[in-house]
Structure I
Amino acid sequence: MQADLWTFVFAAALVASQSVKLWLAGRQIRHVAVNRTVVPAAFSAVMPLLAHQKAADYTITRTRFGLLTSAFGAAVVLGWTLLGGLDALNATVHDAVAPRLGELAYQVALVGAFALIGGALELPFDAYATFRIEQRFGFNRVTPKLFVIDLLKGLLVALLLGGPLVALVLWIMGSTGGLWWLWAWIVWVAFQVLMLVLYPTVIAPLFNTFQPLADEAVRQRVTALMQRCGFAAKGLFVMDGSRRSAHGNAYFTGLGAAKRVVFFDTLLARLQPTEVEAVLAHELGHYKLRHIAKRVAVMFGISLAGFALLGWLAGRSWFYSGLGVQPNIAAPNDALALLLFVMVVPVFGFFAAPVLALQSRRHEFEADAYACVQASGDDLAAALLKLHEDNASTLTPDPVYVRFYYSHPPATERLAALRARPAGA
C-alpha cells in the first residue's frame with residue numbers, strides 16, 4: 001500500500017467513525033428528550049416521574065459530554081499522527097535518552113512520555129465528569145484530595161506493572177525474530193492472568209477497603225445460592241463504593257478457587273436480601289453458562305490477531321509515513337509501531353462494536369433466565385428497577401443507539417423477558 005493511500009484510508013475511517021458517533025448521539029438525545037415527560041406505561045406504577053426525568057437529564061448530559069470527549073480524542077489522534085506530534089516527540093525523546101541509556105531505554109521512555117501526555121490531556125475531562133456531571137446529579141462522593149490520591153496511586157501502579165511489561169514486549173519485538181508477535185502475545189496473556197491474581201488482593205485494596213460480609217441474612221442466602229450452583233468462592237466482601245460514588249454494583253474477581261464475591265455497600269443498603277440473592281444469581285449465571293470463558297477466549301483470539309497484524313505492519317514503511325511519522329533509520333521502530341497501532345485500532349475497531357454488544361446482550365438475557373431458576377425472577381426484576389433508578393439509567397434509550405453501544409439490554413426488554421417467563425422457570 002502506498003503511504004498516500006494509507007493516509008486517505010485512515011483519515012476516512014476517522015471521519016466516518018466520528019460521523020456515526022455524532023449521528024447515534026443525536027438520535028439518543030432526541031429520543032430520550034421526547035420521552036422525558038412521561039414514565040413508560042410498564043413502569044408508571046413503580047418509577048416516580050422525577051426519577052424518570054433525572055435519568056433522562058443524566059443520560060442527555062452524559063451523551064453530550066461523550067460527544068465532546070470523543071471529538072477531542074479524535075483531534076488528539078489527528079495531532080499525534082497526521083499533524084506530526086508523535087514524530088516530534090520521537091525525535092525529542094530519542095535525542096535525550098538514547099545516547100545516554102541506550103535504545104531500549106529510549107523506546108520505553110517514548111511510550112512513557114506518550115502515556116503521560118495522553119493522561120494529562122484527559123485529566124480535565126475526568127475532573128469535569130467527576131466534579132460537575134456526577135456532582136450535579138448527586139452521585140459523586142470523591143473529594144479533590146481523594147481524586148489526586150487516586151491519580152497518584154494509579155500512576156504508581158502503571159509504573160510498577162506497566163513499565164516492566166512494556167520493556168519486555170519491546171525487548172521481544174527487537175530480539176526474537178519474525179515471530180516476535182507470538183511471543184509478545186503469550187507474555188500479554190500471562191500478564192492478564194497475573195492481573196486476575198493480583199487485582200483482588202494487591203491492587204484493589206490500594207483504592208478501596210474490603211470487609212467481610214457481616215449481614216447474616218444476606219450471607220446465609222448467598223452461601224446457600226452458591227452451594228446450589230456449585231460455585232466456590234474464597235470470601236464474601238463488602239467494598240466501600242460509597243466513598244467515591246452513589247452508584248451500586250456487585251462483581252466477581254479473582255481466579256479459580258480464589259474467586260471473591262464483592263458487593264458495593266451502596267448496593268446492600270438499597271436492596272433486600274432476596275434481591276441481593278437474585279442479582280448474585282444473575283452474576284453466577286455468567287459463570288455457569290461459561291460466558292466469562294467465552295468472552296476471555298474471544299478477547300485472547302482478537303488480541304492474537306491484533307499482535308499478528310502489528311507484526312506485519314511494523315515492517316511496512318508506509319504504515320509509519322502514512323500516519324505522519326518518519327521511521328527511524330539508525331534506531332528501532334518498535335515503540336513507534338506499537339503506539340501507532342494503539343491509536344489506529346480503535347478507529348477501525350469502532351465499527352465492530354455492534355457485534356460484540358449483541359453477543360453481550362444475549363449473555364445478559366441468558367444470565368437473567370438462569371437467575372430465575374436459582375432465585376426469584378420477581379426479586380431480580382425489583383432489583384433491576386431499583387438499580388436503574390439509583391444509577392439514573394434511562395428507561396427510554398434510542399433503539400439504534402442500544403443496538404450499537406449497549407452491552408446490557410434496556411430495562412424494558414429485560415423486564416419484559418422476565419415477566420414472560422413461566423413461574424419457576
Structure II
Amino acid sequence: MPEALPDAEEHRNGTRVLALLSLIVGVVSGLVCATFRLVLQRADALRGGLIALAYGLGALGLLLVIAGAATATAVAAGLVRRISPDAGGSGIPEVEAAIRGGKRGQPMRNAIVKFVGGLLAIGSGLALGREGPSVQMGHSIADMVARLSRRGERDSRVLFAAGAGAGLATAFNAPIAGAVFVLEELLRRFDMRTATAALGASAGAIAVARVLLGVEPDFTVPNQPFPGFATVPVHVVLGIVAGLAGAAYTRATLGSLAVADLARGFPVAVRAALIGGLVGLLAWFEPQLVGGGDAITQQTLLNHGALSAIALIFAVRFALGPLSYAAGTPGGLFAPMLVLGAQIGVVFGRLCVQWFPDAAAPPTAYAVVGMTAFFTAVVRAPVTGIALATEMTGCVNLLLPMLAACFGAMVVTNLLGIPPIYDLLRERAERRTHPAT
C-alpha cells in the first residue's frame with residue numbers, strides 16, 4: 001500500500017497541471033474564436049452591403065457579385081490545398097483522428113488557414129457553419145500548448161478534445177454543449193481527467209468570449225411553457241420526420257463529395273470557384289438565403305413566414321449545404337443543420353396546431369425541438385444537441401419533448417442503417433489517404 005502513494009500523488013499533480021493547461025487552452029481559444037465570430041459578422045454585413053451597391057450597376061453588378069464569390073471561394077480552397085490540407089471541411093473528423101492517435105499535423109498552419117479560409121468561404125456566402133473552423137482552431141491551440149508544455153500522448157489527446165470543445169462553446173455561446181461534445185462525440189468516454197479538462201476549457205473560453213460577444217443566447221426566443229405529457233407521442237413523430245430528413249441530408253452531403261471526387265481532373269480552385277459562383281448568383285437574387293443561416297433560424301424560431309416560403313427556403317438550403325461543403329473550404333455543418341431542423345419543426349408545429357389543436361404545443365416550441373432532433377439524426381449526439389439547443393435559445397422547459405424527439409430520430413436512423421456523419425467523413429478521409437491497393 002505505501003508504494004501506491006507516490007503514484008497517486010503523481011496522478012493528482014498531473015490532473016492539476018492538466019486542469020491548468022485546459023484553462024489556458026480555453027482562454028486562448030475563446031479569444032481567437034470570438035474574434036473569428038466578430039470578423040465573420042462584419043464580413044456578412046459587408047457582403048450584404050456590396051450586393052446592395054451592385055444592384056445599381058445592373059448586369060455588371062451581377063457579374064461582379066458572382067466573380068467576387070467565386071474568387072473568395074477559390075482562394076479559400078487554394079489555401080487548404082497548398083498550405084494545410086487538413087484544414088478543409090468541418091475539421092471535426094480530423095480532430096477525432098488526431099485524438100485516436102493519427103497524425104498531429106502543423107497546428108499553426110491549420111489555425112491560420114481555418115481562420116482566413118473560413119472567413120473567405122462563409123463570408124462569401126457558402127452555407128457553412130462557423131463552428132467547424134472554431135473547433136479545429138481550438139484543437140490547434142491545444143496542440144501548441146501540449147507541445148510547449150511537453151505533455152505526454154495521453155494528456156495531449158485530452159487537451160485536443162478540450163480545445164475543440166472550447167471552440168464549439170465559443171462558436172455558439174454554449175459552454176455546456178462544448179463540454180458535452182468532448183465527452184459524447186470526440187472522446188466517447190467519461191472519466192475525471194477528461195471531464196475536468198473539458199469543463200475547464202469551455203469555462204475559460206466562455207469567460208473570454210462573453211466579454212467580447214455578450215452574455216445573451218444566440219437566438220431570441222419567447223419563454224416556452226412546458227408542453228405537457230400529452231404531446232410526447234407527437235414529439236416522437238416529429239423525431240421520426242426529422243430522422244428521415246436527417247438520413248437524406250447525410251446521403252446528400254456524402255453524395256456531393258462523391259460528385260466532387262469525380263471531377264478530380266479539374267483543379268481544386270476551379271471546382272471551388274464554380275460552386276462559389278453559383279452561390280454568388282443565388283446571393284444576387286436572394287441574399288438572405290446564403291451564408292451560415294443564423295438569420296433564417298432566428299426568423300423561423302419566431303414563427304415568421306408563410307408555409308410556402310419556409311418550404312422553398314428549406315429546399316434551397318437543403319441543397320445549398322451539401323453543395324457548399326463539396327467546395328473543400330473550411331466550414332462546418334452544425335449551423336446549416338440548425339436552420340433545417342428549425343424549419344422542419346415549425347412546419348410540423350403549424351400542421352399540428354391546425355389538425356390537433358388540443359394536443360399541440362406552440363410552433364416555436366416545435367422549431368426548437370426540431371433543431372435538436374435533426375442534429376441528432378445527422379450527428380448522432382443527442383445530449384450535445386439538447387444542450388446546444390437549450391443554451392442557444394434559453395428554452396429550459398422543452399427537455400422532455402427534446403428527449404422524445406431524439407428517441408424518434410435515433411430509432412429511424414438506426415433502422416435505416418445510416419452511420420453518424422462524422423464517422424462517414426472520417427472513413428472517407430482515411431480511404432483518400434490510404435487507398436486500397
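Where is FRET efficiency 1/(1 + (r/R0)^6) of positions 21 and 205 (r between Cβ atoms, R0 = 41 Å, to 0.05) largest, in which of I, II? Biggest value here belongs to II. Once mean count of other Cβ atoms within 10 Å over residues 29-36 is computed for every structure in I, II, the highest value turns out to be that of II. Given a value of 1.4 for distance in nm of label points 7 Å out along Cα→Cβ at positions 373 and 413, point me to the structure among I, II it was derived from. Here the read-out was taken from II.
Between structures I, II, the greatest calculated value of distance in nm of label points 7 Å out along Cα→Cβ at positions 101 and 309 is seen in II. Assuming -25500 is helix-only ellipticity at 222 nm (-39500 (n - 2.57) for each DSSP H run of 4 or more, over all residues; to 500) as calculated from a single structure, say which of I, II it is. The correct label is II.
Read-outs: derived from the displayed coordinates by stated rules, not from any lab. Because the structure is predicted, anything quoted here is derived from the model rather than measured. Cβ atoms are built from the backbone, for glycine too; each structure is taken alone.
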